[in-house]
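Alright, structures below, take your time with them.
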Structure 1
Amino acid sequence: MKVAIEQLEFKIAYQEDNFEQMNEIITNQQFTIDRQAHLLKGVVDKIKTMQVADSDTEQGDDLPPHY
């Protein structure tokens, strides 16, 4: 009986260690996801700004290059 209890205690300790490792991995992954989402938002905002600036210059007021 004592051996069985010791084995269970060992398994529980092993599982607790696994949970701690998984928690650290998940926390790091969430940080990476948040950072990538922030960077992606910046890229999308930059593209939108570029599109607005590009559409402002294409009003048709410019003379064709052959004039």
Structure 2
Amino acid sequence: MAKIANEALNRLSVEAFKNTEKNPFVVVLDDVRSLHNVGSVFRTCDAFLATSLYLCGITGTPPDREIHKT
């Protein structure tokens, strides 16, 4: 199976994404220990255009290499 080029995915540019109207919902992570899960939630919030993401308690915060998708 061939890898799809980023251009073929029709993704928004960074500037266009910043100017896109966000959906009116907020995500809160409280005491999420797995940094892989934290990174996954960041990407999910981007995909669904969440208004905000709040990290509380012992939840890991960026920058952290384990939050980045590998």
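FYI, it's all coordinate maths here, none of it is from the lab. The structure presented is a predicted model; accordingly, all values stated were derived computationally and were not measured. Cβ atoms are built from the backbone, for glycine too; each structure is taken alone.
Just a few scattered comments:
- Mean count of other Cβ atoms within 10 Å over residues 35-42 from the coordinates reads 16.8; which among 1, 2: 2
- Origin of the value -8000, where helix-only ellipticity at 222 nm (-39500 (n - 2.57) for each DSSP H run of 4 or more, over all residues; to 500) was derived from one of 1, 2: 2
- Structure from which 2.8 was derived, distance in nm of label points 7 Å out along Cα→Cβ at positions 11 and 27, options 1, 2: 1
- Of the structures 1, 2, the one that 39, 32, 19 was derived from, the read-out being Cα extents along the principal axes in Å: 2
- Origin of the derived value 5.9 (distance in nm of label points 7 Å out along Cα→Cβ at positions 3 and 43; candidates 1, 2): 1
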